[in-house]
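Peer 1: Quick heads-up: structures coming right below.
None of the figures in this text is laboratory data; all of them are computed from the coordinates on show. All figures in this text were calculated on a predicted structure; none of them were measured in a lab. Cβ atoms are built from the backbone, for glycine too; each structure is taken alone.
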Structure 1
């Protein structure tokens, strides 16, 4: 037998930018950001729901690119967004058809403007069309600006599982345009903050302290405080992806998915009536209390986390936790195996040792975890 091993090293640049009104005539961010190769084409996808709030957006995009040399806008496509867009491959196929129809090539750019689910679908199309077209993401929600939009994951749901079909692809750039941030419904904006809470818990105790100190401003969605939380969270997420040693999740640990194993299952169990942000809020509360119950986290720190979540008026419990299979086991526990299966290897769940510091564990005691669910149920119902 003979053969030889070859190392292939690929370097990516993950550009994360913050601005306001990126398509205003005097805003040079996009003009300076995009490289041109001859006359590069640009195809823009926008989530349908933005039409109500930004009826002038398509005209602004057309005017902006008409003044840029070396770039040619081929069209603006409006497609359905939200979690529904990920249920099957319809929106993905519509995006692929548009990529082919506009003759987008590997020297082109795809710009996507929308919430996290929409970015996932169009990102998947960009990653697979011509085996990869440069993508510029414009997240529009709190959750996508402070978390998912900064990531490198794309995909759609299949077989009853979130993101079963997809691809890792580092976007050419992520532009967090704050003009979009403040038009979302109040609950959507607040629920998205749970991802900032999460990254503070696993990476930055000082950010967690800051969020405690500014909980009233966050609750009232004070513009300056909300934008600071989004920016600090986004940078932490991008830094972890770029410098955490496992950007494409080849290992078995996913620190940025703290609280997510239960959250993903709760979304499925409620047929996605429970939003991702609300589901993560419940998952973070449960895993935080569990860490205290098993002696990893001080009870005082666990209480601080629960009070911050409650201070943001986000849920710590949901009735879907009560659903059981024919054998009497809570159906949410199926999420543990799906979490493990998604990466392979042994089950690896991150828990907290202190605010800002996590530790991997490889099993969850279901009896103790159930006691946490019951305690949070009693607490949640007493608040109501």
Structure 2
């Protein structure tokens, strides 16, 4: 870790400038890290009349020279701090490390490749200060947003993933997976974040919604041509199966009913249809069993005869009924667990914040 002081205190004038920390996760970015940091710092210098700032780069166990190059850059730039993970933990853990190490009023998260230009930062800060939001998301899917030279498969998966999560969350936010965001620093540090991978971004939105925090969105330009750093087009690092899995887990976090109750109800409807035919086959055989006078004896032979003639009906009907009941039961449990978690999280966050405030007022 570099020994640079990071944010600088401002003593001239009665008003303190708000502080901004830009958190950049980095993994094997040696080819672009120096140019990206230079562009970032150059842009942030233009905000100094209004904001005090620092850059926190988290080297997430890179196998190339990312860490060494970042340290060298940090030694020459007093507002750049470099943190290191001994191994690759994932983007989520890199962001959590950055969040825990800063005390800024506002926290900006971005990709180091600058696919979202630093020029989005003023719009994010302006919206946050104007609306007193806790989170402001930069979205290429919002009205006025756009994409440039994004590979078609990357764009397709990202678009549908965000549509799915937007529908599941009912948050009104069109981009739940994007990393380009602005956070209220105090609010962000009150969250207990756990996800080590790409699911960290939907997790933050979900927990903010549990706390009824205001979330805003601004249109953004996702640009993979990288004119600012001169690096040409970059290959997508998306791991398709991992990304799909993360999106599905995030969708379950927002709307478990979609994964259990809805399939359970659909399967139950199918099971009822098959079970009706199973009863019809049984009744046909029952009427042909007049030689048996005792009801149970007659019914037993009718079931056996119907099963011999229509075994698939009985097998499918009973299996579908059993599975539907299990899905419905798990759906009810999932909804209960979601409710209990949200209540506990809300209560725990409130207690944590009260204790933190008390500690700040009574050192």
Structure 3
């Protein structure tokens, strides 16, 4: 097969869906399947994904574009590029596919936040993406959802036939592991001015991640006598100033530390340095950070909603994302119970090991084969 993969939505600072694009493409190229994969990418995307030892991947590069320029390019130009490249199927990795395609297509849905939580997106996205997603759901031959939770949401919200959408979970990169190299740990601690012990959050600073609730719970923890700092790793996204305001109101300026966006090689070490990882997002289509933390042996507290119970299982502490008291109590318990931390650390590593990008690529390839076998 000659498969096209649209990776032009990959941002320059990849997080959840961006990491999906990078790792899935690399894993597909590493399978030794005998198929050729033509990757459509911006130049920065090529730099992020490319590994020279994967001859199964060939590239069609385009100049970097802003998100809405990219959507116009997707509809106006990508169909002709796909036809000239001779691909039999195009996999669109980020919600939307071109309408004028002459080949078969697969599209990946990462979550249904545009329908469930529209006010957590900017107005332009609220106007454009729901229409484009609905059209993609109708016209693609198959849809991949990154979790069973997202699959069920898509069936319920968009009326997609059950047989058309397949849940294929994301993987956890091999770079997320227990690291015992003391000099490496010390180097990263010094680079980001990290305290000796800390609670960790990883993710973009934006409304869906529920950081005000985390901060209010953390304030309750401080009033219990716990002075361990909170480290927030991630880029500043939409409405981030609300989070900064909450820190000021709660008087937490000296206890909350921001690192900004960190590259993967540093992030895996920061997970290792943390005493506890907390992630109480309101909704996640998959939610990679809890599994990344678990792979690094860091005990996890996360939300008992959407996809998190599906992937974390009983290897972490699950709480309602709106229950500030429960979160404060969970943090206090985990900080003060070494046996529980060790128990969750071991269970977390076992649980995270089930999620591999090789498995995701193999299951994705089976979707391609199924779509192309249909006459």
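Peer 1: Supply the structure label, taken from 1, 2, 3, corresponding to mean count of other Cβ atoms within 10 Å over residues 150-157 with the calculated value 14.4.
Peer 2: 2
Peer 1: One of 1, 2, 3 was used to compute mean count of other Cβ atoms within 10 Å over residues 286-293, and the answer was 11.9. Which one was it?
Peer 2: 2
Peer 1: State the single structure among 1, 2, 3 that was used to calculate distance in nm of label points 7 Å out along Cα→Cβ at positions 134 and 310, giving 5.6.
Peer 2: 2
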